[in-house]
1. For volume of the Cα convex hull per residue in Å³, which of 1, 2 scores largest?
2. Assign the value 20.5, calculated as mean count of other Cβ atoms within 10 Å over residues 171-178, to the correct structure from 1, 2.
3. Any idea which of 1, 2 comes out highest on Rg/Rh (Cα atoms, Kirkwood Rh), for residues 75-226 alone?
4. Once distance in nm of label points 7 Å out along Cα→Cβ at positions 139 and 251 is calculated for all of 1, 2, which comes out largest?
5. Out of 1, 2, which structure matches -2000 when helix-only ellipticity at 222 nm (-39500 (n - 2.57) for each DSSP H run of 4 or more, over all residues; to 500) is calculated?
6. Of structures 1, 2, which gives 2.1 when distance in nm of label points 7 Å out along Cα→Cβ at positions 83 and 131 is computed from the coordinates?
7. Between structures 1, 2, where is Rg/Rh (Cα atoms, Kirkwood Rh), for residues 147-194 alone highest?
8. Comparing Cα Rg over 2.2 N^0.38 Å, for residues 179-234 alone across structures 1, 2, which is largest?
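Bear in mind that the values in this text are calculations on the coordinates, not laboratory data. Note that this is a predicted model, so its numbers are computed, not measured. Cβ atoms are built from the backbone, for glycine too; each structure is taken alone.
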Structure 1
């Protein structure tokens, strides 16, 4: 009896000391795997900025070649890092007057020729905050000599869920309509919520629930610049949808997807299309002494 009690206590101690997400494996055999679309991942150099240790969002810069805007999740300052694929930090942009409660995703949307950054304050591990926020501002075009950029002019889009508040880590912005889609994380099946454009910048917007996915633990997403392809990832898998006609992003997500081969990162919580849409990139938090680096998945060209 004593040895069984010891075994139970040992197992409980191990589980309580590590992130629960690392023990969750989401198997979705009903979603077919397509190995013909992308090359296997290519590792880029390790990010040389030690401050990027809980990377939770990435988005491809539209102004700066081979560079991405990256942010950490809960506990960091309200800042974005402009990082190139060589692992160098080119600039740091800080949203003045904010406190970053739990930034979980980022998107860049080209609007009338101007790229706008959307930062999603949507993380809520304990589901305790009723109102969530998305911050929107033009992407900085120029980098000063000190590489520090102060963002003082930004819009705040405040929203709430229609019933109970939730934890979410995936933000999608439709480049065709500016509609915003938020995908929840912790339910048995991740739920899809839509905020149609135009949205209020003065009042609290209420999301509309559109349906659910056949998997849980959605931790990141992105829409290609032309709006034709959508990615969502869990800790274990990446899913791809192709858009046809004038479907909304939410409607596309309710159709069948395909799975793309993906080598699990220590705690991969970020995904982004490249600027040209010919590849996508992933990024992980630091875990198990494995440093943060970009991984590239490039499309296989048709013969």
Structure 2
């Protein structure tokens, strides 16, 4: 057990997520809810605007949980990321006075790379995808003794991401079903760990990065080829074990969406709600707008908008 009471193995419990929420509360934003009937004709939808979180994504929740729950070595922390996790770790490390080394692939894009650079972290941009960045980060960990903060498949990361649903329920979340985009599975894993089957969760993946769908079909996490417009945020090559175990335990529904559907939802969030998000941030809404997920007539639905770092950004 670590100093902050978050476990080092297996999925976090409800109690551990609650402790994480108390631990990180002074360091994060309490993000707003937007209820709108302008996105889908005849249906009101509640949007949790986690795109307004510090650094533009939910990732700071896991980063602060890990750093505040652990003894950080003199070599600091290291993380591999498609962009958002790296920015979150760098931001949290700076806030708490730790050195951060971040590895990202070139496809992270200029906005996310610039965001990480602004924190003063030691940034390394590598060729390839997230998998190559992770290999480089693991080598750095072995060489220096820095503490690795995994983007999605670590208990403290998942506990931190679970605080999002804890917060949302404290804001009077009223929904039968919640749509959540999936990359490596840290966010939806945290949601499942907190909710424990009390609400329906629908996992939404790009057709060109179907890591959870592939794992469910195979009966275990497997490598998939990833590409498409959301690959720099939802481009993990393999779903995390924690997410896979929770998804299969709760037998959640999974759907995939096209790049075209994601782009349409991204545009709709700007035109209707004035929320400028990256493709990954619009993926969950895309499932509803494209009818990849079709709710029952009286089913209430909420959507998690998770990322606000498009490339190019609005001022690039």
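1. Between 1, 2, the highest calculated value is found for 1.
2. Checking each candidate, the match is 1.
3. For this comparison of Rg/Rh (Cα atoms, Kirkwood Rh), for residues 75-226 alone, the top structure is 2.
4. 2
5. The value was obtained from structure 1.
6. 2
7. 1
8. Checked 1, 2; max of Cα Rg over 2.2 N^0.38 Å, for residues 179-234 alone sits with 1.
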